[in-house]
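Each structure below is given as structure tokens.
Read-outs: derived from the displayed coordinates by stated rules, not from any lab. Bear in mind that the values here come from a model prediction, so they are computed numbers and not experimental data. Cβ atoms are built from the backbone, for glycine too; each structure is taken alone.
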Structure 1
Amino acid sequence: MKLKQLILTALLMALCMVTTMAVQIPILGGGYIHPGDGFVLLSGIILGPGYGFLAAGIGSALADITLGFSIFAPATLVIKGLMALIVGFWPSRKPLLILLSFILAESVMVAGYFVYEWLIIFSNMKTALANIPWNLVQASGGVVIAFPLYLALTKTSIINK
């Protein structure tokens with residue numbers, strides 16, 4: 001691994017963790033919404049699918065563990081990693097298509113937490129369904145944070161066009 005790749009992976013892992021921990025708004029059932037998804041999405045763009053998966057998944061799962069939401073950490077590792085994977089594999093870097101990849105990745109987050117909460121956390125579909133609007137708020141926030149940052153980063157050497 002090149003030193004630059006290692007540094008960017010560690011930096012984005014830390015940014016995913018810190019931005020997830022910076023602001024938490026509690027929701028029904030013990031979870032929380034946060035601004036960390038913006039950096040989950042950017043991890044995929046900047047690092048590509050493999051290292052993006054690691055940075056987003058591990059950084060976000062570490063935030064869950066640190067904040068006392070360890071029961072969500074296994075799902076978070078996979079879901080946030082998949083979000084970065086989707087964005088990292090996205091074939092086009094055109095802004096509107098990147099926006100579409102962000103929306104698709106966030107849709108995976110909403111669906112992933114719904115299934116995890118339904119089958120593992122609550123064993124109750126109604127409670128898991130009640131969290132979907134909150135996950136949509138988080139998803140929207142992630143896109144609103146990531147997209148302008150993506151546009152700004154395209155003017156640097158950090159993002160390959």
Structure 2
Amino acid sequence: MHLDWQIKHYRDLTLNEFHDIIALRSEVFVVEQNCAYQDLDGKDKKCYHLICRNGKGKIVATSRILPPGISYDNTAIGRVVIEEELRGQGAGHEMMKHCIDFCIKEFGNEPIIISAQKHLENYYGKHEFVSTGSEYLEDGIPHVEMKLLPNS
């Protein structure tokens with residue numbers, strides 16, 4: 001399947017794109033994971049958004065890239081989500097590569113933070129993220145803070 005990757009700042013998203021991003025996040029985080037949480041936290045407006053479309057133009061994966069100072073002192077990647085039908089086909093690894101490359105290009109060779117669901121720690125480890133040792137519950141789901149030190 002051909003996937004089309006794009007990164008846009010919030011101000012450059014169309015209304016339909018933002019709607020579809022929120023719909024996908026809600027589908028996975030709220031419905032699939034049965035987790036009621038406040039997704040619209042005000043940070044989206046300050047962030048870049050990676051959008052992945054399938055061959056039919058539908059948004060099937062997304063994440064947000066938080067510039068330094070929004071959630072952490074460093075750049076962060078969050079709200080990483082992939083439509084269920086696409087999982088296990090390498091799209092997640094491709095998404096992380098796009099996110100990491102963008103962070104380095106846009107913000108320099110600085111650490112990148114992820115607040116990862118604990119069960120995905122090994123997945124992010126494949127992209128050289130390492131646990132900071134900070135583990136916590138976020139919306140009732142175990143999470144671990146992880147950090148990537150590019151070109152270290």
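Among candidates 1, 2, the computation of helix-only ellipticity at 222 nm (-39500 (n - 2.57) for each DSSP H run of 4 or more, over all residues; to 500) that gave -6500 used structure 2.
Using FRET efficiency 1/(1 + (r/R0)^6) of positions 50 and 130 (r between Cβ atoms, R0 = 30 Å, to 0.05), single out the structure from 1, 2 with the greatest value. Before the final figure, lay out each step's value.
On the way: 1: 0.30; 2: 0.85.
Comparing 1, 2 by FRET efficiency 1/(1 + (r/R0)^6) of positions 50 and 130 (r between Cβ atoms, R0 = 30 Å, to 0.05), the maximum is at 2.
Consider the structures 1, 2: one of them gives 14.6, 41 for Rg and Dmax of the Cα atoms in Å as calculated from the coordinates. Say which. Walk me through the numbers before you get to the answer.
Values: 1: 14.9, 47; 2: 14.6, 41.
Source structure: 2.
With distance in nm of label points 7 Å out along Cα→Cβ at positions 2 and 26 derived from the coordinates and found to be 3.1, which of 1, 2 does the value describe?
Values: 1: 4.6; 2: 3.1.
Comparing all candidates, it corresponds to 2.
19 is what came out when relative contact order in percent (Cα under 8 Å, 6 or more apart) was calculated for one structure; which of 1, 2 is it? Structure 2 accounts for this read-out.
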